[in-house]
Each structure stands twice: as structure tokens, then as C-alpha cells.
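Next up: some structures, all given as C-alpha cells.
FYI, it's all coordinate maths here, none of it is from the lab. Owing to the predicted nature of the structure, the values given are computational and were not obtained by experimental measurement. Cβ atoms are built from the backbone, for glycine too; each structure is taken alone.
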Structure 1
Amino acid sequence: MTPDGKIKEELGLVHVYTGNGKGKTTAALGLSFRALGNGLSVAMVQFMKPDQESGEYIMSKGLDNFTLLPCGPSGWVDPKNVTEEDRRMAHEALCLAKEMLYSKKYDIFVMDEANVAMGWKLIDVKDVIKVLEGRPKNVEVVLTGRYAPDEITEYADLVTEMREIKHPYSKGIDGRKGVES
């Protein structure tokens with residue numbers, strides 16, 4: 001499907017999906033799926049997430065016009081013990097995101113977990129805002145993750161906070177394949 005010109009002309013906003021509740025990446029993927037259905041191209045750079053076998057990673061391999069690149073260490077980043085390697089990988093993810101975002105190949109661009117990377121000081125908020133300011137005019141950008149810095153929420157056009165009311169983790173139920181990963 002080829003999008004009509006009007007669809008692309010209306011793009012260009014910045015979304016932030018943040019908060020402690022579940023659903024930030026899921027919302028970004030839903031928006032991506034909707035965009036693909038309207039003939040738009042989508043890219044997602046995942047900060048702090050390793051090359052993995054998550055459902056979205058597996059599915060992305062079979063979708064035309066959807067690029068998903070996990071950029072993270074093989075294990076979890078410990079916010080109390082951030083390493084230089086964690087910072088280096090997050091900085092590389094930001095450089096890759098900038099290159100892809102500026103390429104003019106994508107209509108929707110998702111920076112998954114970028115808010116966490118900023119919140120944990122792996123990348124600088126000012127650098128992210130510079131990247132956003134320099135992007136092509138008609139690219140819609142989504143930043144996901146907890147801890148969205150105030151500067152990012154002020155810069156964004158749309159901010160949604162997912163609020164946890166109840167979660168199965170509190171009952172000892174770990175993330176489940178097909179639902180959380």
C-alpha cells in the first residue's frame with residue numbers, strides 16, 4: 001500500500017509514552033502497526049535491549065517497511081551500577097537512531113526505552129533534544145520508557161503516562177512470552 005501524500009504531510013510530532021505502568025512499548029508497536037497498515041515505513045531502535053527473541057523482534061523480521069534494531073548489553077543494565085560499557089552502548093544507539101532518523105527512509109521512528117537511558121544518565125537529554133530538533137520535518141517520533149525527563153515531556157507534542165494500578169508481578173508472576181515479551 002502506498003500512503004496518500006496528505007498522510008505524510010501531517011506527520012512530524014513527538015510522542016512520549018512513560019510511567020510505571022505496562023504498555024509503553026506495546027503502544028508504540030500498536031502505532032507502528034497502524035502506520036504500516038497505512039503504507040508508512042517504521043523504524044524502532046531499542047535502547048538497552050539486547051538482540052533477542054522477543055515477539056516484536058521475531059515479528060519484525062517478516063514485515064516489509066519495518067526495521068527493528070535492539071541495541072543493548074546481553075544482560076540488564078543495573079541503574080545503581082551503570083558501567084562505561086552501558087553508556088557506550090546507549091551512546092552508540094543514539095548515534096544509530098540519529099543516522100536512521102535523518103535518512104528520510106522512515107515516516108515513524110520509535111526510540112524504545114530512550115527515556116530510561118536518559119533517566120539513568122546513559123545519554124544526555126540535551127543530545128536527544130538536538131537529535132529531535134534536527135530531524136526531517138515529516139517524521140513522527142515516539143520515545144518510550146519510564147523516567148521521561150521534564151525537558152523531554154516539555155519538548156514533546158503528546159505525552160501519555162501509563163500508571164500501574166495492579167500488576168501480576170506483585171503476585172510473583174514473571175513476564176510471559178507473547179504478553180510481556
Structure 2
Amino acid sequence: MTTREDAVDAVEKLVRYVESASGELREGLIDTPERVIKSYEEIYSGYSLEPSEILDSTFNGEDYNGIVLLKDIEFHSTCEHHLQPFNGRAHIAYIPIKRIVGISKLARLLDCHSKRLQNQERITKSIADDIMEHLNPLGCAVIVEAKHGCMRCRGVSKQNASMTTSSMRGAFFDNPDARNELFQLINN
């Protein structure tokens with residue numbers, strides 16, 4: 001297993017390689033390997049989170065049977081294909097049967113999945129899977145919109161292109177009226 005010290009050594013080798021290739025040896029680069037590792041620990045903190053622990057604390061829904069929607073949740077992730085950042089916003093909704101969850105748990109669930117090497121489709125699907133498994137709602141919907149660094153700064157270089165993914169389950173998949181109500185709530 002790779003240790004933190006191994007990681008710092010690897011990043012230091014990369015930084016020193018870039019330094020020697022450019023011929024620039026600057027004071028500001030001395031502590032860069034340690035700063036990179038600290039930033040990676042934060043950027044990839046989703047690996048230390050478990051969806052079951054995030055969604056383990058629920059409350060009596062008190063017969064509430066409408067849509068619960070947390071919208072415009074910002075997120076940052078890293079593309080597993082190019083190690084380029086992508087970021088955007090997500091909308092997470094469910095229709096409870098008996099149990100509800102604190103709204104911060106929905107944002108934490110997004111962080112759990114986005115703070116890993118990822119693709120957008122997997123983030124979207126994984127959040128929906130977790131909500132269905134742990135809350136057992138009548139339905140859930142996850143919509144993720146993001147701009148991808150791999151599209152913006154390399155390859156096709158499309159600065160304003162954004163991608164939207166969705167995962168609809170239960171009532172949101174089966175019932176057009178529930179889906180339409182969700183879209184109206186998101187767009188208000």
C-alpha cells in the first residue's frame with residue numbers, strides 16, 4: 001500500500017521534473033509537493049466517506065408525501081479519464097414514504113461521490129442508487145449539470161459546453177406529472 005510519504009515523494013519527483021525541464025528553480029516551488037498532497041487529500045476526500053453513514057440518520061416524515069428537493073448544490077470533481085476538473089450543480093429530489101433525511105445529508109452525499117476520481121454519469125447514478133437503497137422513497141431524481149475541463153482546455157476546446165445527466169427512479173420515472181412538477185420546482 002502506498003503511504004502518504006510515498007505520495008509526497010512521487011509528487012516531488014514530478015515537480016522537480018517540471019522544474020528541470022523549464023530550467024526554473026524558484027523558492028515558491030520548494031513546498032509544492034506537500035501543498036499538492038494536502039490539496040489532494042481534500043479534493044479526493046470522498047474516498048473516506050460512506051453513503052450508508054451519511055444517510056443513516058433519518059426522521060419521521062410525519063406523513064409528508066410531496067417532493068423534497070435540494071437544488072443548485074454546487075460541486076467539484078475530477079475526471080478519471082484526464083485528471084481534469086469538472087464542476088457544476090446538482091438537483092436531488094425524493095418523495096418520502098415514511099422517513100426523511102436532513103437536507104445537509106443530500107449535499108454530503110453529493111460530496112461523497114464527487115470528491116473522487118469520477119465521471120458525471122456515475123455520480124448521478126450512484127446518488128440515486130443510495131437514496132433508493134437507504135431511504136426507500138416513492139421515487140427519487142438526480143440531475144447533474146457540469147462543465148468539464150477536458151472539454152474546455154484540451155481536445156475540442158469548447159468553453160461553454162455543459163453536460164446534463166439524470167437518473168429518475170420510481171414515481172419520477174413512472175409518472176409524467178411527478179416529473180413535470182419536479183422540473184417546475186427546479187426552474188422556479
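Tell me which of 1, 2 gives 23, 16, 11 when you compute semi-axes √(5λ) of the Cα gyration tensor in Å, for residues 60-147 alone. Walk me through the numbers before you get to the answer.
Numbers: 1: 23, 16, 11; 2: 26, 11, 10.
Structure of origin is 1.
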Here mean count of other Cβ atoms within 10 Å over residues 44-51 has been calculated and equals 22.0, so which of 1, 2 was it run on?
1
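Kindly point out which one of 1, 2 the value 36 was derived from, the read-out being relative contact order in percent (Cα under 8 Å, 6 or more apart).
Values: 1: 36; 2: 19.
Label of the source structure: 1.
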Tell me which of 1, 2 gives 1.00 when you compute Cα Rg over 2.2 N^0.38 Å.
1
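Assuming -13000 is helix-only ellipticity at 222 nm (-39500 (n - 2.57) for each DSSP H run of 4 or more, over all residues; to 500) as calculated from a single structure, say which of 1, 2 it is. Each step should come with its number before you reach the end.
Details: 1: -10500; 2: -13000.
Only structure 2 yields this read-out.
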